[in-house]
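Once you scroll down, you'll see the structures, which are given as structure tokens.
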Structure I
Amino acid sequence: MPIVSEIGKRSTKVRLLYASIYAVLVIGSITMIYPMMLMVSGSVKSDADSWSIKPYPEFWFDDLILFQKYAESKYNNQTIYAQQDWCRQVLSWRSVEKPTDVGPELVRDFRSWRETIPADQRFVGQTFASGMLPKNLRSYRSYMARKFNNDLNAYNTAANQACTSWSNVRLPTEVLGRYLNLNVTDKFLQEIIKWRETIPATELTIEGARGQYALNYLYGIYTSRIENYNQTHGTDFKNYGEISCPDIVPAKAGLLREDWTNFVRNDIKLRYLRLDASLESSFKNFIKEQYESIEIFNKEHRTNLASLEVVPFPADIDDAPYLRRDFEAFIKSQEDCPIESIRICSADETFKEFLVKKHGKVPENYPGLGAVSASTDWADCMDNKSAVKWEFTMRNYWQVIDYLAMHGNGMVNTFIFCALAVLTALIVNPLAAYALSRFRLPGTYKILLFCMATMAFPGEVTMIPGFLLLKRFPLVPILAGLIVTMVVFLLLEHIGSKWKESLRALASLAAGLVVGAIIIPALGHEFATTSLLNNFAALILPGMANGFSIFLLKGFFDSMPKELYEAADIDGASEWTKFWMLTMNLSKPILAVIALGAFTSAYSAFMMALIIIPDQKMWTIMVWIFQLQSRAHSSVVYASLVIAAIPTFIIFVLCQNVIMRGIVVPTEK
């Protein structure tokens with residue numbers, strides 16, 4: 001019978017009461033849903049949009065924020081790389097604005113030229129981000145894992161690295177200061193080049209000498225104030241991005257020539273330089289001055305040349321990378337290498353050559369490679385908007401899934417742990433509650449009070465004692481004591497049949513205690529104790545019995561009709577039959593609650609699991625997620641929490657119908 005009748009529902013006061021109840025429920029649901037939406041929204045963010053606190057990802061609806069994230073990812077979360085590529089200041093990703101449109105024709109030319117860049121000269125973006133896993137790094141790992149048949153040791157040997165797992169694999173640094181990284185062997189470098197061939201040209205970063213000259217070298221000398229540069233050079237530039245970088249030394253003496261000379265001799269990346277052929281004899285004389293004999297040269301460069309006369313002349317340092325230090329020392333020598341004999345040949349110059357070859361000249365009002373590159377980046381982002389959004393939405397989730405898949409034992413261990421935890425909780429707790437409910441022991445309420453008292457202490461209080469107990473668990477004394485108790489009880493049942501049952505029980509219990517607590521420990525510490533660390537017993541035993549679960553089950557069992565058990569007694573049912581067929585069958589709702597609690601407790605166990613399981617092969621998902629969170633980006637942490645919540649949500653959905661029955665059934669009894 002409903003609490004409020006149909007007639008009562010027509011009352012204004014009742015309707016206002018209903019409206020108030022629904023309003024409170026709606027507000028309550030919002031207070032739960034809103035934080036969840038913030039967490040889900042935070043799980044798809046990065047440094048570019050982490051400042052925004054909204055319950056939805058803004059880049060889904062804002063093209064500018066999408067482009068900021070795209071630039072951040074493409075330039076490996078380094079604003080200096082974007083500065084050098086775009087030839088304009090990028091103080092932060094949030095400050096990035098829509099690039100100036102250079103026109104569709106220049107964008108098409110840039111894309112066509114970009115496709116012609118040889119694979120060995122390509123530099124791929126989206127390969128690094130602090131605490132995150134960009135898509136091209138995922139591609140690199142996948143490619144190398146297939147190449148080396150998932151043999152990490154083979155990869156480490158080939159790549160000259162020392163990665164402990166595939167989740168630690170990174171693309172080798174390609175440029176170290178002014179040099180190419182020669183720690184990578186030629187054979188492995190060919191594998192990197194093959195991988196680059198699989199990457200679309202839209203993922204390439206194009207860096208010219210102009211950006212490095214204006215926004216790195218000059219910016220460092222004349223500080224961030226362009227006024228300082230203008231005052232010393234007699235110019236009126238609005239920002240450093242407007243400063244050009246000639247491919248040859250300025251003819252007129254002055255600060256411009258001095259800046260260019262110092263930049264070329266001391267800072268520019270060596271692969272951008274070309275030496276005039278007339279310097280060949282000067283270079284050979286320079287080598288002879290540096291090395292007394294060919295033996296010394298061969299030893300230092302690990303070569304096998306016949307004489308110093310045959311040392312190649314590196315007009316382009318890529319022709320003989322092992323001469324990089326000699327090349328650098330040579331260009332720094334004003335006597336041996338006149339500055340007029342050095343020319344810059346970077347992406348700025350090669351793109352101009354492409355334009356001249358295609359159109360016969362460089363277009364009028366050509367804004368420079370940096371402006372074209374920035375405009376093309378915007379066009380690439382907008383043309384592939386759906387794919388870019390999907391990448392940024394799923395990137396952090398792929399990282400968490402990839403990390404957990406790399407540590408597959410964690411998922412298996414978690415499944416076994418949760419299954420055993422639920423199984424033992426549904427066996428031990430109902431048996432204890434059934435005994436207290438059915439047999440009406442004299443100390444029932446004291447036992448229940450003791451069970452409830454365990455809830456007054458947090459798990460951290462028993463963590464250290466529990467660890468020590470599991471480390472020195474008296475397994476042999478307990479087993480010996482149980483066996484002796486059972487044997488003595490059976491013997492007394494046959495020999496001392498005149499004894500009261502209570503006396504036989506006390507005698508057998510005393511015998512078991514003497515053996516288990518005195519005799520076995522006296523044999524030695526090593527024999528009496530067993531370490532249960534690093535196995536599932538250490539995870540399951542501490543939570544096998546739960547005081548609150550026993551209290552809850554006992555109350556549920558007490559509410560069952562006594563007539564059922566009386567009828568079962570008349571039919572000759574054993575105690576086990578009454579427990580299993582009657583009690584357990586009618587207690588499915590409360591058992592579902594117990595199972596859900598056991599699963600949640602086991603699945604979310606972290607601190608105790610980390611302490612009592614030092615072996616990484618036995619770690620559960622939560623321990624691995626903690627390891628990930630200690631070095632991952634905050635958005636990846638949010639993503640890991642979302643993924644970690646999914647199993648609990650699924651279990652609750654599967655159990656909710658049974659749990660709701662637990663609310664309804666007792667009211668109907």
Structure II
Amino acid sequence: IQAQFGTLTDYFEALRKESNLGEKSSNSFFPVLSKMCVAFCFLMLYKYLIILCNSRAAEILYSLALVQSSKSEKMSVFPSADSYKLLTEARRNLGLFQHHDAITGTAKDWVVVDYGTRLFHSLMNLKKVIIDSVHILVLKDKSAYNYDTSTPFLKMDDVQASQDSLPHKTVIKLTLQPRYLLIHNPTEQERFPVVSVNVNSPKVKLLSPLGKPVPVQISAVWDGATTISHEAYQVSFVAHLPPLGIGVYQLLEDESSQAVLTDYTIYIRNSRQEKPDRLFKIKEMETSADNIILENAYMKLWFSGMSGLLEKINTKEDGKNHQMKVEFAWYGTTSNRDKSGAYLFIPDGDAKPYIFTDPPTIRVAHGRIFSEVVSFFHHVTHTMRLYNVQGLEGQSVEVSNIVDIRGEYNRELAMRISSDINSQNRFYSDLNGFQIQPRRTLSKLPLQANIYPMTTMVYIQDVGVRLTLHSAQSLGVASLKNGQLEVIMDRRLMQDDNRGLGQGVQDNKITANIFRLLLERRHGTDVSEEKASVSFPSLLSHMTSLFLNHPVIPMTTNADSGVPEMINTFSPLMSSMPCDMHIVNLRSIESKVDVKPSDEAALILHRKGFDCRFANRDMGLVCSTTQGKIKVHKLFNKFKVESLTPTSLSLMHSPPDARNISEINMSSMEINTFRIRLK
């Protein structure tokens with residue numbers, strides 16, 4: 001045996017000496033590429049949990065609470081050391097999950113359960129850190145702070161039973177006395193999000209932080225496709241939240257409530273109109289070939305009356321219609337000896353259409369704040385929601401899929417979006433949410449070699465329009481035909497693929513996948529741009545991705561009465577950060593003496609690159625750009641910056657000329673870390 005080190009060139013030169021090059025290359029080399037897809041198609045539930053874990057929100061709130069607690073000896077009861085231990089454990093567990101056999105799912109069942117259990121415990125711990133930190137930040141009289149482990153001051157608005165189940169909303173019990181609803185905005189931008197919480201009465205009144213009534217939409221909470229639960233009602237409203245801040249709203253029961261109810265139309269085969277609901281207006285109809293239409297100030301959507309899936313979008317800015325057909329498809333596996341498994345994706349040809357023998361039940365909701373179409377298929381519950389609000393929330397369509405393929409045999413489910421965009425076999429996906437990589441679909445390669453990872457977004461474009469699919473979870477994507485995007489939703493494979501795992505992939509869970517579909521008009525494109533090695537999202541696209549991946553965090557007070565007085569709004573920043581600047585984290589640095597936080601924190605900033613050929617006016621953005629410059633003394637509102645010193649990304653090294661700076665100056669596409677001391 002002769003063995004030596006070699007490059008890819010050496011590898012292919014050796015292959016060329018073989019007569020059956022094509023067969024060997026497709027079976028030997030491309031499994032490496034296949035794993036890129038596999039790596040982003042497994043463990044969707046746990047990836048969803050990582051988003052919910054939101055250690056970043058806990059880190060930032062804890063850092064601010066730590067500074068707040070140091071201002072008075074009366075607040076020394078703040079559990080700074082205990083919370084820091086919980087944060088440290090969460091950091092380690094999230095770090096562990098980045099292992100290539102964890103994030104991909106290429107691990108034994110019991111190992112996957114261990115990963116999930118660790119994430120679940122970290123999720124619970126991070127919620128505790130967030131609650132304890134918010135407690136001290138929102139109190140008007142800080143001397144009234146009292147830490148009680150048995151009765152937390154706040155509780156989250158969702159609960160999760162176990163590591164392998166999806167979270168569900170808790171029901172807030174209303175009385176004539178106000179119940180406080182605190183909403184945290186984990187982004188560095190002023191924000192007007194649509195917030196939904198569940199309450200026990202439809203007679204609800206909502207007061208803003210300034211005490212003024214807020215318009216709300218009351219929607220039904222459903223048990224299945226057609227049955228309403230009268231145990232709970234969903235309250236939706238548009239909140240106004242400062243950057244990294246907290247808004248304190250009040251919920252109470254009010255017989256004279258002016259809340260507007262959602263109207264429903266249910267399309268069902270063999271419709272039989274049952275007795276009308278005692279509260280909601282529900283119209284039952286036979287499944288029809290007529291289109292279902294949703295509309296807001298920015299766009300009009302047409303859905304199939306047979307499937308409830310999107311077919312066409314009209315953008316009102318230019319009055320143009322765009323074909324936008326959503327469908328689902330199945331991949332099988334080859335009948336050859338090597339079959340798809342945890343590592344390999346070897347399909348039996350092109351995907352087969354998802355065929356349903358009976359039309360799905362379709363539930364259409366029309367309301368003042370949002371309207372939606374929900375299609376109930378056997379393996380997936382598909383929802384498209386359009387927000388009837390001005391600004392950023394109304395300019396994209398929210399897409400969610402609840403996927404369950406636990407009863408399938410060697411099948412993989414994909415969602416496909418087919419458009420009339422002339423993408424010319426090019427598409428663009430991101431690398432770790434940092435930069436956009438152009439991709440080309442090559443017909444000479446096997447299908448599996450044309451699938452790439454997507455962390456936060458993927459888009460296709462032509463000279464006039466760009467279609468972006470923003471994702472809240474990492475998945476495998478492809479553009480196998482002109483104007484098409486395809487996302488692998490879940491995989492279930494019964495056999496081992498002889499690559500070391502020793503088992504198939506049969507530990508599927510019911511999984512939630514959330515997306516945003518954004519259609520933008522392009523201006524002033526040129527040929528050289530299409531051939532460039534990099535591409536950039538628009539500012540609107542960056543903000544859409546930021547808000548999707550950092551959802552607001554609602555909390556309620558635990559007690560109905562005896563709640564100490566709180567400030568109306570907690571605003572730690574002077575104003576929104578520049579549109580292209582993102583606070584990656586503000587995390588406490590460990591003391592050199594003991595396992596406890598020091599008086600310094602790491603401020604990590606990222607200046608994003610964006611495409612200037614997209615209009616930024618009238619987009620609902622409440623920020624501006626400043627060429628990467630920020631005055632340090634204009635950064636924080638409630639806190640004073642004692643020192644800000646540049647350091648390496650890892651915090652291990654400081655430059656020789658490191659000194660306290662008064663202005664941050666960053667180039668596009670840079671990530672910088674600073675040691676910051678707040679007072």
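Here, each number is a calculation from the coordinates, and none is a lab measurement. Bear in mind that the values here come from a model prediction, so they are computed numbers and not experimental data. Cβ atoms are built from the backbone, for glycine too; each structure is taken alone.
Computed quantities for the displayed model
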{"read-out": "Structure from which 3.5 was derived, distance in nm of label points 7 Å out along Cα→Cβ at positions 132 and 396, options I, II", "value": "II"}
{"read-out": "Parent structure of the calculated result 2.8, given that distance in nm of label points 7 Å out along Cα→Cβ at positions 76 and 228 is the read-out and I, II the choices", "value": "I"}
{"read-out": "Test item: FRET efficiency 1/(1 + (r/R0)^6) of positions 452 and 556 (r between Cβ atoms, R0 = 25 Å, to 0.05) calculated as 0.95, pick one of I, II", "value": "I"}
{"read-out": "Origin of the derived value -18000 (helix-only ellipticity at 222 nm (-39500 (n - 2.57) for each DSSP H run of 4 or more, over all residues; to 500); candidates I, II)", "value": "I"}
{"read-out": "Origin of the value 49, where percent of Cα pairs over 28 Å apart, for residues 212-539 alone was derived from one of I, II", "value": "II"}
{"read-out": "Computed 2.1 for distance in nm of label points 7 Å out along Cα→Cβ at positions 172 and 316 - originating structure among I, II", "value": "I"}
{"read-out": "Origin of the value 40, 34, 25, where semi-axes √(5λ) of the Cα gyration tensor in Å was derived from one of I, II", "value": "II"}
{"read-out": "Answer label among I, II for the case where distance in nm of label points 7 Å out along Cα→Cβ at positions 12 and 444, calculated from the coordinates, equals 0.9", "value": "II"}
